[in-house]
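These are the structures in question, set out in turn.
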Structure P
Amino acid sequence: MLKKLVILFLFIASTQLVFAQAKDDILGKWLNSSGEGQLEIFKKGDKYFGKLVWIKEPNENGKPKVDVKNPNANLRAKPILGLEIVKDFVYEDKEYIDGKVYDPKTGKTYSGKMTLEGANKLNMRGFIGISLIGRTEAWKRVK
């Protein structure tokens, strides 16, 4: 009986450790669904952010592509490569919520939600207002 209790205790303790580490499983590089860009997700304090670390076509007319669609004219000369497009996500109940996702192709910023599906698939949802009005993209982990 004591042996069974010890095994049960060890099992419960190990599952708690796994869940405690789960929130940082999102960290790393992810390839978008079209294969045109890679996003590196990193952490600042308790929030999660992401920047573009690779794009299929980084140059235009021999120069680095810049954020020409940005609604802020002062930021339009900023290169797209290295641009922080995922901001301020917090981890809650196996989801990353309350963040913003910027789309440099349109210059629009959306509310966002991210969820992991296994270790190598990230579902990123951008929406306006409520999560029902939006779209989800599946990203794959870069090894």
Structure Q
Amino acid sequence: MSHTLTGACLCRNITYRIDLPESEPIPKVVLCHCTSCKRYTGSGFSANIVVPSTALKYTTGTPKLYLDSSDRGPQVRREFCGDCGTPLSSQPGDAPQVIIMKSGTLDDEDRARCGQLGLEIFNKSRDGWLEGMTDGDVQKLEGGM
């Protein structure tokens, strides 16, 4: 038995499925405030869920790949739709066992299931206009996970 999450890019030319073992909890949202994620998403942060890389399967289409530099060493793999430009995932080169899916690409019901904020990372780069927008009980880290 497993938890299944599904999602797609804006034009729906790329769809995906994430099959999580029943023993694994539904992922919480991780906000990343690093400059690379801001540029990648065109936003003040990137909203993500972190899942095992083996759980992800693209069911329609194939995303394009961009290899991004990283302050931590190995390049970050960033997948996106080549048609509509939707960012889909990031995968740190030093953590191939996980993939970071953009939570905004989840289908509505699954986005609601993963609707709890669990962590903010690279908080030292957090934009000032975000003050007061997240729960004060959410853990905030100055660097990555």
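Since every read-out is calculated from the coordinates, none of them should be taken as a lab result. A quick note: this is a predicted structure, and the numbers were derived from the prediction, not measured. Cβ atoms are built from the backbone, for glycine too; each structure is taken alone.
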If relative contact order in percent (Cα under 8 Å, 6 or more apart) comes out at 27 when worked out from the coordinates, which of P, Q was used? Q
When percent of Cα pairs over 19 Å apart, for residues 40-111 alone is computed for each of P, Q, the largest belongs to: P
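Matching task: 18.7, 74 is the computed value of Rg and Dmax of the Cα atoms in Å. Pick the structure from P, Q.
On the way: P: 18.7, 74; Q: 14.7, 43.
That value comes from structure P.
helix-only ellipticity at 222 nm (-39500 (n - 2.57) for each DSSP H run of 4 or more, over all residues; to 500) was computed and gave -2000; which structure, P, Q, did it come from? Mind dumping the intermediate values first?
Values: P: -5000; Q: -2000.
That value comes from structure Q.
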Compute distance in nm of label points 7 Å out along Cα→Cβ at positions 64 and 88 for each of P, Q and report the one that scores greatest. P
